[in-house]
Structure P
Amino acid sequence: MAANSEVEGVAASAAGRRDPAVRAAVEQGLVGGGDGAEPLVCLLDVAGIRASAAALTGAFAAALAPGTPVLHAFAVKAAPLVPVLRLLADAGLGCEVASPGELALARAAGVPADRTVLDSPAKTPAELREALALGIAVNADNPQELARLDGLVGRAATPPAAPIGLRINPQTGAGAIDALSTATATSKFGIALRDPGARAWLVRAYLDRPWLTRLHIHSGSQGVPLALIAEGVRELHALAEEINATAGRRQVDTLDIGGGLPVNFASDEETPTFARYVAALREAVPALFDGSYGLVTEFGRSLLAKHGLVLARVEYTKTSGSRPIALTHAGVQVATRTAYAPAAWPVRILPYDAKGAPKTDDPVAQDIAGPACFAGDLLATARELPRLAPGDLIGVPDTGAYFFTAHYGYNSLPRPAVHGFTVTESGEVTFRLVRPAQEVSAIVAEAGGDLRDALL
């Protein structure tokens, strides 16, 4: 009961910050219908982000044996914004990167190499060389990548400073969203542990390479239940024990257990919590917490999603087939997965009037449409909401990860501005620019505007 009360309290405080932030965004001219106000803006709750980071680090610290090395590496793909990475670094987190661009963002945020992990199923030789030179941890995806590392490490005069491991696919099964399930029998990620001969090959690979000191897994994601995530981690721990027993030494010293804690998109409640995740791991793999292995985690969505809000102006309203439609400035460009897979990625819609006050009129079934030129650009269909009018605003919560942070350039729609906000006890709201709105001139430049005669 106490745990539920704690979760409800966190949700209430986050919701309590949201409405003042919406009102202040209108009053301060960040969004709305006033002169200079944007029709679309995105907000990040700084206090909420810090609270999630503290919940993560605290949950593991309470369970791990004293002195156990642990790195919580934020999955940069979830929110590739330098000020966000800097904020998380200040809260004690590192970065998990999966491309040269993400690595550049982490470095721009000042994240040290020894707090950075490189994962990707298609690393180039240049990426591997850079990681090894910088001392960034590398998780190799497959035997061919390991052979490539053999060549790079074999030519080095001394063992690599960068920790190196292999990613395994435990083949424990899919969650509710096939496209995000990474531990299926035929997943593209990692070395399939249950394929014939794979386990013996993995043990031999470690015995032949004393510099392989880590094992990596990422079996969680949205739609994957905690028990299935924990099963994958149990398989990882068992393999590490087998390798070390066969080697007769503690060769594998660190387990990277990935991330993928699901997020509740149905309400403000933050569930499952990191504490509940740790409890599931302790039940399935109690030895994981006895200090035998250092740990790395790679959470993304669960740290940021609940702390992002899209705010968009209703430009027009109309009816079609007797159904009301609100045409807004938020659609596929900020909620790509919702537009293309609405059943898997439904979002809540919060209605506000033109002054940023919540609307509480009687609900009417209506569609919430975006600005893009295709029929499926919808955030919600037949959603029961107070009837929206031109100049009103819609808020789309839970969008702090993989939504507006990873813009989709359909129709050359510009990237919206992102602002972080804080709310004082007295209710004063302060905004800080995280990413400026994209200028039309930048869109032209990215589209080869300086090269217009190149094909003549």
Structure Q
Amino acid sequence: MSIKKSLLTLSLSVALTATAQAETFNFSDQAKKADAIVVFQAGDTPSAGLAQLNKQSNDQLMKSLSVAKFKGDSKQVVEVLAPAGIDADRVIVVGLGDSTELNAGAVNKIGASLSAKLSKTDAQDIQIFTKGISDNQSNASFAAELAHGISLRAYKFDKYLSKKKPAEKNYSLRVNQPQQAKTTYKQLEAVEAGVFLARDLTSEVPTEMNPVHFAAAAKELKKLGVKVKVLKPRQIKKLGMGALHAVGRGSAEGSRLVVAHWEGNNDTPIALVGKGITFDSGGYNVKTGKSIARMKSDMAGAAAVLGTVKALALQEADVNVVAVMAMAANMVSETSVAPGDVVETAEGLSVEILNTDAEGRLVVADGMWYARDKYKPEIMVDVATLTGSKVRALGDRYTAIFSEDDNLVSQLTVSGKAVDEKVWRLPLGYKDKLKSPIADLTNIGSGGPGATTAATFLQQFAGDTKWVHLDIAGNALISADKGVNPAGGTGHGVRLLSHWIMNNK
């Protein structure tokens, strides 16, 4: 199964694990016949398109907006059915809010709200009047980012539904600079493909997404020119990655280390390290309650970094990025690691396992060592659904960012705001809470803030490399539609990392 091609799609389509279809977009300066027409208003100021249609309707549109108490607020939507004087079944008016605040992320969310509205209608051909509207960059950028938001929200993981998603909708966007809009959207469409891959992988059920399945999905990227390598349990053990090996011991397939390398130039690489726990039972410290059903998403960090590599490869980006994904299922069996065990990491540090449900930092630690030892990266960013403490501190609206490098934190903060995957800095420290009487470290802190002690544990494996830790717990899987994300896996981190890499190369 594959992403359906749009008029602007790149010529290469890669198999995914589930249906991830995009809507079809055509950017033009010509009017098209449509089932529905979309126009905008920023605050009290109607767009040229709205003013034009209102004149055609003999002021019916503005009267309808007044009755609906439409103020032009951001994401406010009013639908007018069978408008007089207009050859369309419906006209949808979308509020833009304060036009000075229309960055890419804000426009994406407006597109998402429009997509949600149109999904409840039978309209197939939609014309959107965007001429003259800017997102503080250009009309072409506004149109492309709007399409990006529509497409991100329109995605649906429907593999197990008997009633599949309806046919895709066809959007014609009237823009001032059609060719520039097409070029801009082509890059965003590549990012969408990466997000959809990450969503597919995260939403898949645990028995169909173990480390072997994940490795197979990664190998599909070879078609894009990505170098993919997969290490099996025996190789992992031989390299001394005792922490990664131990976490996978309780499952039938064992651990895998998956490497996906987009070598777009010969620069020193950036390493992205992803936590890939395909299911987290908690091990002998077994999880209880409803939360365990969400633990298929504990590999969302690995999904995000693999999705980022796909996005870069589709753009043929002039960057050198390697993703290292440490994969295991944390299960309970007679061969599982036990509380009180000591494991040896490839870094040479021993770890006393006080809690088998703090396994993510163990696999990421060996993944970080492998990235440093084999690729000598300039920068290393690890991405992990690591701690419940992060959720308690920041909820699901921010990613926690940890680093000693102020410049990297600043860059990622800017990128997070741009794509609306915001980050919030939390402190490192409390290494004294990781002391063990029989090993170099414990895998949980004895007191102290949990997200910080977990990040500080990982810091011990960063060496001299510039390093950032992103804790995306709470961001990776949602139970209801929200913003650009439909319910299910969100692909969180792909847009953040893609924007950061492409804007700081």
Structure R
Amino acid sequence: MKLSEYADHDGVALAALVARGDVTAAELAATARLACEAVNPRINAVVETWPAEDAPAPGSTPLAGVPFLVKDLAVAMAGKRVELGSRLAAGNVAAADSSLMARFRRAGLVTLGRTATPEFAYSTTTEGVLYGATRNPWDPDRSPGGSSGGSAAAVAAGIVPLAHATDAAGSIRVPAAANGLFGLKPTRGRISMGPDADEVFNGLAVHGALSRSVRDSAALLDLVHGPEAGDPYTAPRPERSYAQEVTRSPGSLRIGLLTQPWGGRAVDGTIIDATLRSARLAESLGHRVEEVRVDLGTGWEEFVLANARLWSANLATWIDGLAAASGRPVDPTTVEPEMLASYAYGREVGGTEFVHALAMRNTVARAIGRYFAEYDLLLTPTLPELPVPLGTYAEGAEGADGPGWLRQVFHRSPFTAVFNVAGTPAMSVPLQTDPATGLPIGIQFAAGHGREDVLFRLAGQLEQAAPWAGRTPAVWAGDHHGA
């Protein structure tokens, strides 16, 4: 298979070729490696590749035989390294598959390696010390977002059609927006974090994927959702498969429009224009869109501080555990400055402060729940600006304490973290581009608890009305020769 043919297919289409016998899973894996060799030196998205294991039975699942990559965090593959993007964990090898990895295998995906993440996934850019900065395929001088920036850049550049991702404050949706991809953050408890973790960051983090087509994300979620024994959170079972929802009419939805973020930071005019164009598109499809204000039940500074307490206290336990396991010191030779500051802060968070932070989670979840009792969806920009130049996050971060670093991260992506705290699903859809630069602009739609079905229906409708499959970045595997 030529690289141009491979890159033009989404995962469902590739699996159909395997099922028909037009190509084998081994041939697809070999082509994916050629794609990686062709473009990864320019974007640094894939940090390690692995030989393909036994191929699944052709046609056994809607994604059987499809090349796949996992993020270097929160998912473990037996015998393979998982380093959390940190020198402190360098060389760490997983003893067993995590629950999700076992589900990826049963889904028939052929996992070929792992993708870059910022250290401990504690940023919405991917510029770690361990493996260096990942670059955006649309403009290699810009950030691909994070923390699933490696997965996003790999999918956007055509190395694989879809890849694993996680999201604790926007880490699926932010890189989806920055790289022109579809990315859906599921409901809290939709996909198990087990068995070694209950829920990362006290339920703020979830597993998911990044893809170039809506149906790929739907097919994967169908194959991996559902609880494991002992999971602390579960989501309501869907009435039908998500793949079916993609082709169902969403009807006429009541959609709230929010163009100004909580916290009040300025939004670039090109982003507001793109958001308003998307609102008009939704109206042309029969949906009712009206501007709204959404109360969080708490102030923005209190929101950020409570998140900093939850994140940093969890981070401190990770770092202490990794230091004990590796025998390495916790100092600038093993941990990046922003993480050292967050680690120090996390060790100082008191029990009552931590409980108050959990109470904030409840307050926000109740407030967002009240909103979705009146509206089907909320429409916002995913990001307040175009993908930023590499190095932007470091500006002003020197000397920041734990809350200061998270304030910087949330300043760059103020629309996304609310839905992690609330535990509700949200997606970024690559509906727009910047007329001046051609860079992608993602539009976020959020829904009530357990309502991924509504999001997939709308996403399928939007993909048909304003298709994005023909848009490819400057760094694109399909432009290279290979067979």
For this session: For FRET efficiency 1/(1 + (r/R0)^6) of positions 279 and 415 (r between Cβ atoms, R0 = 25 Å, to 0.05), the calculated result is 0.05, so let me know which of P, Q, R that is.
Result: P
Exercise. Out of P, Q, R, which structure matches -0.74, -0.97, -1.07, -1.13 when log10 I(q)/I(0) by the Debye sum over Cα atoms at q = 0.15, 0.18, 0.20, 0.25 Å⁻¹, for residues 199-262 alone is calculated?
Worked result: R
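Laboratory data are not the source of any read-out in this text; all were calculated from the coordinates shown. Everything quoted here is computed from the prediction, not taken from an experiment. Cβ atoms are built from the backbone, for glycine too; each structure is taken alone.
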